[in-house]
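Several structures are given next for inspection.
Every number here is computed from the coordinates shown, using simple stated rules; none is lab data. Everything numeric in this text was worked out from a predicted model, so none of it was measured. Cβ atoms are built from the backbone, for glycine too; each structure is taken alone.
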Structure 1
Amino acid sequence: MTLPDNLQNLDWQKGDGLIPAIVQHARSGEVLMLAYMNEEALRATLSNDKVTFFSRSRNQLWQKGETSGNKLELVSISADCDQDTLLILAEPFGPTCHLGSRTCFTGQEDQDFSWLFVLDQIIESRRNEDGANSYTASLLGGPLDRAAQKVGEEGVETALAALADDPSKLNEEAADLLFHLMVLLRHKGQKLDDAITVLRRRHQPKP
């Protein structure tokens, strides 16, 4: 297959046929892992949208998750300005690290906005839990109007906290509003990503 235009001029010679590939979570922005690709691995990744690397220790291609099932679904690939490093945006299915964690870089802290994605996953994970033991599960498993009502209530409380000029209270109510909004989206089978997509489209520079 022909490589896309943005990957036509990669510098394979600098690393003796290998290029480092940084994998970043396509939704949260979290850095997941670093591995290496040769041209064959790159072509394999582009052909089936399953991220594939070259193992330097085994001297062969390996598709991430081929034994564990924790695959990386390709979203996009781009090269840096020197054409000698790849940035891969991917959707992970299960933990990325072979030790069982979300990322191989376990020391990194979730940034404020990327942590919203973590919260979104926590909310979804509560869907099949007992509503008697989980408030989130009770909202997800309950009637839609209850989840919608909570968003309305929290919106009013957030506005009142702002008018009361109490920064701490405003932060608390805003957090409650965000949480219940995310639960409502999940109740409807949607995600925070869907709302972010609309915002991004609205604020793209006009040609």
Structure 2
Amino acid sequence: MFIGHFGVALAAKKAAPKASLGVLVLSAQFVDLLWPVLLLLGIEHVEITPGITRTSPMNFTDYPISHSLLMGVVWALLVGGVYYALVRYPRGAWVAGLAVLSHWVLDFIVHRPDLPLWPGNSPRVGLGLWNSWAATISLEVFFFGAGVWIYLRSTRARDNIGRYAFWGFVVFLFLGWLSTVFAGPPPSVKALAWGGLAMWLLVPWAWWADRHRTIV
């Protein structure tokens, strides 16, 4: 799942209105922001295997640090704890932590059984929605659209930056996701990892747009 995770971040603004959207995007995407770093360091591994599922060509052979359930709980506690230590906003800390953990839950729905429960010799789980192209697309659009709707119901633009920076963010995400759906497999694992690292730029973009919006 890709834009569905951003939908969770957008919707989470209603639950923690004083939390920056940048923090919520960082939280909901935390493990996918960590994963390309571990790929480039050779700590985790993936293979590009076209046809392994109908929707994704990724064969996730080894990613227990970023994507196991146990480490998802650890990262959730870490992100929520650091946020609370810096901001002293308990609700924001809880929501940020739950957003981190939501990533594993959504991945569990779409991945084939390749998600480890813990690092080491662990069972691997996944419901395999990626084997249905139509179901995957529908779920992504539903989560993203619901997140945008909830965010818009919870905030309003204070100026043109709040309006156009936000909609630019939404359109960029949606078109970027469509390009990955129809572009075919990435040329190499290294190209995949560097593309994943570029997603870090979305965190300050979300923070910037949200800073120019006010809570309704």
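Taking distance in nm of label points 7 Å out along Cα→Cβ at positions 155 and 187 as the criterion, the top-ranked structure out of 1, 2 is 2, with the highest value. Taking mean count of other Cβ atoms within 10 Å over residues 67-74 as the criterion, the highest value among 1, 2 goes to 2.
Where does the value -0.78, -0.87, -0.95 come from, among 1, 2, when log10 I(q)/I(0) by the Debye sum over Cα atoms at q = 0.12, 0.13, 0.14 Å⁻¹ is the thing being computed? Could you put the intermediate results ahead of the total?
Details: 1: -0.78, -0.87, -0.95; 2: -0.62, -0.73, -0.85.
The correct label is 1.
Suppose helix-only ellipticity at 222 nm (-39500 (n - 2.57) for each DSSP H run of 4 or more, over all residues; to 500) works out to -13000; of 1, 2, which structure was it derived from?
On the way: 1: -13000; 2: -20000.
This figure was derived from 1.
If FRET efficiency 1/(1 + (r/R0)^6) of positions 59 and 123 (r between Cβ atoms, R0 = 30 Å, to 0.05) computes to 0.10, which of 1, 2 did it come from? Considering all the candidates, the number was obtained from 1.
Suppose you compute relative contact order in percent (Cα under 8 Å, 6 or more apart) for every structure in 1, 2: which one lands on 31? Show your work: numbers first, answer last.
Working: 1: 15; 2: 31.
Source structure: 2.
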